[in-house]
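Several structures are given next for inspection.
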Structure 1
Amino acid sequence: MAVAVFIQGLVLSLGLIVAIGAQNAFVLRQGLRQEHVGLIVLFCALADALLIGAGVFGLAQVIGDRPDLAKAMALSGAVFLGWYGWQALQRMRQKAELRADARSDGLSRGAAVAQAAAFTLLNPHVYLDTVLLVGSIGAQQPSSLRGWFVAGASSASLAWFSALGLGARWLAPLFAKPRSWQVLDGIIGVTMWVLAALLLSHVVSN
């Protein structure tokens, strides 16, 4: 059971984080430049872990004695996952690519962290996705398994940012191909719909 909850958190977080955006482009750019890569990867992964933990355990405490609220949040999460999956499948029909300009002036360590913080914390989607969506789904887990869910979701962030930053030189040519993103968005779309169905079944059975 613990492994299943870990995997659910892992898959959900991967589906949300693997998308074209300013934060991913910034991590990729730093990786291409080989500039403060480890620090940037660590910052982004830790920020996600803290936000996920705050969402899961904070929401769990709020809705612990309110089963009707828990069902409403789970239903809202399922609707959002369905919408997110539909958006990913729509993106699959478009040609998009992720590029990073590796020729710009270098950044100091402080400036690099400040930019990473801005891309991470000033993005409203991070609170919708990481805190509210992941938090509401994680809060549905039994109290003894919520830590496993947080660990799975946090591991997804660490693995993705590590791959994007430390493996940038190998990943950049792949992500520069629109077809790669189309395939990835297709996988994300189907995955989000499967998770939405599982969440709906959880609501119905309780």
Structure 2
Amino acid sequence: MSDIHFYEPKLGHNLAHDPFNAIIAPRPIGWISSKSKDGKLNLAPYSFFNALNYTPPIIGFSSVGDKDSLKNIKATGEFCWNLVGKPLLEAMNQTSAALAFDEDEFAFADLDTAASHIVDVPRVKSSPVSMECKLTDIVQLKNAQGGLCESWFVMGEVVGVHIQKDMIEAGVYKTLKAEPVMRGGGAGDYFTVDSSNMFELFRPK
């Protein structure tokens, strides 16, 4: 009997829970703030998020469904990413609630806003790091047969970065100080990092 569980996703995984997003894990959380054309604020966490390019710095997240963040960013071309540190975990979870379009997640989660310097979208004031972004592209995802998926990949150039000064030591940003929270699999699996997880590994010369 094989010790490998193999499945074709289109036929089902035959497990208690889909393992895909538990295998590709942990993932940084895309806590995205945006604003509609008429000034309504939105703040939502996205499980599929990451950095994509160094120069210029580009980040991206995938919206599974035509959600408010996607609508706002299409309309304005701007958004912010806000780092979820461990102290902000419960507030982040609150912003995942399915609110009406005209309801403000900042207010719902009792979060203060902070003005950005370049884009006309507020940041999460208590987030240790925020990035102001200008939209570069939105791509609707396709399957292997070329059929369109109900998911859109949103990419933005980082045009401004806000870092709390106590996150920096001797000119170096210290990842562990921000206590970043990451998404795992399952209905509610999250991870964080501490010094016991940290090691250095340099590229061969």
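Bear in mind that the values in this text are calculations on the coordinates, not laboratory data. Note that this is a predicted model, so its numbers are computed, not measured. Cβ atoms are built from the backbone, for glycine too; each structure is taken alone.
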Calculated from one of 1, 2, distance in nm of label points 7 Å out along Cα→Cβ at positions 95 and 127 reads 3.8, and the structure in question is 1
With distance in nm of label points 7 Å out along Cα→Cβ at positions 79 and 167 computed for every candidate in 1, 2, 3.7 is reproduced by structure 1
From the coordinates of one of 1, 2, relative contact order in percent (Cα under 8 Å, 6 or more apart) came out at 49; that one is structure 1
Output -2500 (helix-only ellipticity at 222 nm (-39500 (n - 2.57) for each DSSP H run of 4 or more, over all residues; to 500), calculated) maps, among 1, 2, to structure 2
Output 18.3, 61 (Rg and Dmax of the Cα atoms in Å, calculated) maps, among 1, 2, to structure 2
If Cα extents along the principal axes in Å, for residues 15-118 alone is calculated for 1, 2, the one returning 53, 36, 16 is structure 1
Re Rg/Rh (Cα atoms, Kirkwood Rh), for residues 7-54 alone: value 1.17 computed from one entry in 1, 2; matching entry is structure 2
